[in-house]
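Trainee: Multiple structures follow.
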Structure I
Amino acid sequence: MPISVLGFYGAVAVWALLITRGLSTPKQWPLIAGFGLALLLFLNIRYVIDGAPAGIAFFISLYDFFDNLGLVTGEVPSAMTTCPENACSLWGDTYALHQSWGVAFFDRFVNAPVMRTNALYLHLVCNSIVFVLMHVQLLWSGKPGIKTAHAWLGRATLLFLTLGTAAALYLASEHDAVQSYGDVWAEWGFYSMSLCVYGAALMGWRSARRGDWQQHRIWMIRFVGAMYGAFWLFRIFLMVTGPLLREWETASLLLSIWTSAPAGLLIADVLRREWDARSTHYQRL
């Protein structure tokens, strides 16, 4: 049994409990954000520490339990396949079938060109730094004496986001040749994801340059939502749609690619409007 995978499931369950309690106790949101950030860093940094193939095998293992639910012996859905010696998973002989996109992901980074592997590391490290910085910005914004630091942290965030996005675009440019990803649909899907995230950040930066702090706040909340969508909603969607769409290869992955970042941005904007409405209501009282 993969103890690390089971431990991650347990940590996510604790996080979900914190989120549920936080709905009625807003003061707990810094703890919730910090817990989620720790989980994100655990997922991303292990690629660099253990190497890309080991990091990918752990990532695939997170979905194996769900993707194999309800399968009978000998059944091989169209969207699932095996990998040599089951090296792409930590489940050993428990689960031999995996989503075909996961097997392709693993295969592409076993003896991969240095440029491809380094681009993956650059993307993961820079985006991890962006997640840390944007949480610092959210928690510290509006506090006395933080204005100058907020501006410099904003510039640093945009710099690392630019590097991480450039690496992501390079990786995406190769996806048109990967059938299990969805060919050109996957390539342009990742382009759209990058545009959603980076575009929101640029709009926030542009608003700050113009001194429009209201629009700056709006766009940066949308940016944070897009980042959360591209990371967390992307993974949640895969976990939900993977078992449901086992007979349609690439369908689950393409849905996650195309919808996760826009969904995150939209959810963040809806929440922001609700927060603003509550704030206005309390001010009138």
Structure II
Amino acid sequence: MTYDTVNTLKRSYGFFDDRYTIIEKGYSGEDLMSPKQFAVMGTVFVLIVLASLLLRRVKREKLFLIYKVIAVVMPFVEVVKVTYSSYFDILNGQPFNWGGILPFYTCSMMLYFMPFVAWGRGGMMQRVSMAFFTNIGLIAGLSNFVFLSSASFFPIFSVSCFYSISFHALLVFTGMSLLITGEVKPSLRTALEGTVPVLIFSAFVIPINFIIKRLAGGWVDYMMLMRFNDFPVLGDLAHFLESRGLLLLFSLFVLLLLYPLASLIITWIEIGAAKAVSAVKAGRDNRRKAPKAKQAGQ
């Protein structure tokens, strides 16, 4: 797919256009992984980092007030999004999109575990929820910065894409701010704890995947536990196991191997980044102390 800047700019997509209107106007996913997408997502990422750095100077109560606002507002907006999408599906004679819009993705876990971060009072569920946001949650959010799946169906400047960008930006912001403010210090323990919410959530999602698949008569792939978004090799493995009635094995393979592995990798990266930042700070402090020590010796 090539990105045709001229033709894209000529098309008059309305910000509130529904999916079917956008298709009629000729949109076929050209904003996906385009210069426009990377410019928007790059700007959003820089703003997230800057906001997280600024939050180091505020009191802990104010930081967690932000988390409380996110925890309250986002479920409401998610309901509006599902209702909005479903209305236009029904209006255009399409069945309910069981496998596409319900909040059972890995990214959707923000809706369910943000309250534990905001009001956890230092308990176990707060600790494992915070760990999730700094490893697997961070990966899930950042992956949409690179492959913004909503741009497959909607232009970047549309209400549906705007919601997707905002949702994943808040997911990344939560993880980044917890790390940068020092609320979570990455370690092997946080890598293991970050998988606990995934295990809890998957206990509901795995049955939902198979139930919806049977009801809808097609693929559903919540939490990527059914075919891993048809990722090369893994998608083929899922189809192979399904043909032999062993699809549950693929779900367990992703859940018990790939998710913990992803958590470990991102945590190692975070530990390395933290050490690099500490080394830079130590070097800067030593350079500042050297002139003072020299003056004292004189």
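What follows draws every value from the coordinates through simple rules; no lab data is involved. Not measured: the values here are computed from a predicted model. Cβ atoms are built from the backbone, for glycine too; each structure is taken alone.
Trainee: Say we calculate FRET efficiency 1/(1 + (r/R0)^6) of positions 100 and 260 (r between Cβ atoms, R0 = 30 Å, to 0.05) for every structure; which of I, II gives the highest result?
Mentor: Comparing I, II, the top value of FRET efficiency 1/(1 + (r/R0)^6) of positions 100 and 260 (r between Cβ atoms, R0 = 30 Å, to 0.05) belongs to I.
Trainee: Could you tell me which structure in I, II was used to calculate relative contact order in percent (Cα under 8 Å, 6 or more apart) as 17?
Mentor: The correct label is I.
Trainee: Thinking only about mean count of other Cβ atoms within 10 Å over residues 108-115, which of I, II has the largest value?
Mentor: II
Trainee: If distance in nm of label points 7 Å out along Cα→Cβ at positions 12 and 236 is calculated from each of I, II, which structure is the one that comes out at 4.8? It would help to have the intermediate numbers written out before the result.
Mentor: Details: I: 1.1; II: 4.8.
The correct label is II.
Trainee: I, II: which one has semi-axes √(5λ) of the Cα gyration tensor in Å, as calculated, at 35, 21, 18?
Mentor: On the way: I: 35, 21, 18; II: 38, 25, 19.
Label of the source structure: I.
Trainee: Out of I, II, which one gives -22500 for helix-only ellipticity at 222 nm (-39500 (n - 2.57) for each DSSP H run of 4 or more, over all residues; to 500) as computed from the coordinates? Walk me through the numbers before you get to the answer.
Mentor: Values: I: -25000; II: -22500.
Working through the options, I get structure II.
Trainee: Name the one structure among I, II that Cα extents along the principal axes in Å, for residues 228-275 alone of 41, 15, 13 was derived from.
Mentor: Going label by label, the one that fits is I.
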